[in-house]
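Okay, got some structures for you below.
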Structure 1
């Protein structure tokens with residue numbers, strides 16, 4: 001068992017059936033967890049990681065505000081991650097940080113052992129589920145972050161106790177597997193003077209910088225990466241796989257829209273008047289419908305335009321549903337609804353799942369080589 005604890009400022013196998021497409025091997029990484037993995041300033045974590053390890057390629061079901069893919073969902077407990085384990089993409093490397101929401105069930109000292117032992121057991125089950133993915137080579141298992149709350153003092157106590165139980169399982173227990181790499185956040189952060197305001201329940205921007213340094217050090221050590229790593233450069237015929245979530249024939253998205261940041265692009269054929277726009281709206285009768293209005297200006301006629309939007313946090317501000325579209329005062333075509341990309345640009349239009357080899361590649365995206373190459 002390797003326990004990586006080095007703090008330094010990746011790699012080598014592709015996942016999701018992508019072919020090597022750059023001159024430097026990419027490190028596919030799927031970050032699995034709860035709101036710490038993505039809500040608020042969570043995408044700062046991945047942005048910092050890209051600066052430390054430029055060959056990282058993020059994989060996941062969701063996209064956060066800077067456009068990096070991940071598989072974190074706000075409010076998730078270990079039960080919730082277990083329930084969506086089959087939806088988490090196949091990948092060579094996983095980073096799993098979960099359990100802090102389970103710890104909130106400890107409201108008194110007598111709750112701590114029961115809550116911690118159940119959380120640790122379910123985390124081990126998640127790890128085994130990730131290891132069973134066809135391409136998985138490594139699971140970077142994160143200790144639960146310290147996070148003090150005056151109103152919930154036993155939450156932090158239960159999280160710390162969960163970490164103790166997980167450490168014990170690394171040697172001769174359920175987590176004794178050379179493919180599991182323990183990342184020790186708690187013991188690196190807790191001794192730091194003034195760590196409390198940097199962590200809380202959701203780390204600050206500075207807090208994520210500290211976390212990213214620990215993450216990058218563990219990945220570098222586990223994968224034996226060199227000190228100097230050049231960013232990957234695309235090869236002819238390589239690109240990024242895009243899923244157009246819009247079904248023009250059906251008039252709604254191909255699937256329910258999960259929480260995250262999205263880019264909508266389309267050709268404007270005609271604009272009538274000054275009040276043109278479109279409304280994206282939940283097509284199902286849900287408790288908290290999503291509704292987004294995006295304006296279309298008169299000068300957009302004859303152009304391809306791009307609009308970005310954020311769904312809000314699932315369960316808090318909206319309920320997951322397929323989205324329909326109502327266009328008012330305009331006529332549009334070639335609609336592309338995609339998860340936001342790190343480069344901030346809309347992809348070249350296509351239908352279904354396709355390879356975009358035209359839009360400039362941005363660090364953090366997974367390159368794939370066309371089958372024709």
Structure 2
């Protein structure tokens with residue numbers, strides 16, 4: 001059965017495998033279990049070329065992205081007068097991204113060039129953010145689109161996997177659903193009015209964010225409206241835990257499905273380069289965290305999470321799970337992505353002229 005170009009049986013099998021992987025990982029107490037478990041289960045199935053009942057792994061990007069506003073609405077619930085007061089001291093930390101993003105890009109570019117990639121491929125593969133824009137502009141500039149896509153996805157996935165494991169090793173506590181950490185406002189029961197208002201924050205926020213062309217609008221639009229609604233006292237609760245868990249599984253399943261059709265030779269080559277780049281940039285992020293945490297008034301862990309070059313939605317989920325300043329983390333990732341996209345556009349123009 002096919003609906004609008006989507007094999008519904010393949011989609012159903014993909015979601016089932018993701019749900020099984022996420023549930024097992026959570027029961028085993030793994031960090032960020034619902035996200036990482038579904039990612040690994042679907043990613044291994046897709047990467048190995050397995051086709052259960054003759055169907056490959058698939059998850060339409062529009063389905064994955066439809067869950068992202070949930071994270072924005074949840075983060076908006078953490079906006080309090082205390083957070084607003086703290087935000088006044090974030091200017092120096094945000095300004096440090098002006099140094100961090102070019103440094104991270106330069107390190108990645110050097111690693112990929114030493115790994116044998118052509119200059120154009122290395123430039124766009126090394127961008128620490130803006131995956132879709134990197135792929136689009138790289139394709140226009142003549143880069144190898146499949147390699148570019150795989151390396152950019154590996155940047156996201158390796159960071160998403162590494163960060164919870166790092167926190168587990170340092171703190172001894174699992175991050176995410178297995179840790180039992182509750183989000184701010186999660187203990188407040190939702191009324192029908194609350195549900196309607198939170199839904200409105202998500203739907204209207206997406207529309208306004210897209211209309212105003214806010215960076216990462218599908219998440220930041222709902223976040224801004226949710227923060228406003230919570231700040232003025234219209235609503236106090238946040239999306240329930242089961243919805244956050246479902247969002248984790250859908251996001252992880254979508255990332256894992258991206259490995260479908262990737263050859264093992266390309267995965268080995270890209271994996272080695274991505275590991276080297278990831279280790280270097282994560283070390284750079286930790287160095288910035290040590291230098292900036294006192295200035296920003298945030299724990300080292302929060303600053304490290306704000307600078308780690310993972311996906312906006314996934315890094316924000318980890319911040320929610322740790323019950324740390326998710327708004328601080330999200331603000332930095334929005335700025336990082338906007339800067340990376342600007343660098344991609346400037347680089348594309350320079351490459352065209354030369």
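Readers should treat all values here as calculations from the given coordinates under stated rules, not as data from a laboratory. Every value quoted in this text rests on a predicted model; they were computed, and no experiment measured them. Cβ atoms are built from the backbone, for glycine too; each structure is taken alone.
Brief remarks on what is shown
- With distance in nm of label points 7 Å out along Cα→Cβ at positions 249 and 265 derived as 3.8, matching label from 1, 2: 2
- Structures 1, 2, by Rg/Rh (Cα atoms, Kirkwood Rh), for residues 41-168 alone: label with the highest value: 2
- Of the structures 1, 2, the one that -7000 was derived from, the read-out being helix-only ellipticity at 222 nm (-39500 (n - 2.57) for each DSSP H run of 4 or more, over all residues; to 500): 1
- Among 1, 2, which structure scores highest (criterion: mean count of other Cβ atoms within 10 Å over residues 281-288): 2
- Source structure of the calculated read-out (Cα extents along the principal axes in Å, 66, 48, 36) within 1, 2: 1.
- Winner on distance in nm of label points 7 Å out along Cα→Cβ at positions 65 and 329 once structures 1, 2 are ranked, highest first: 1
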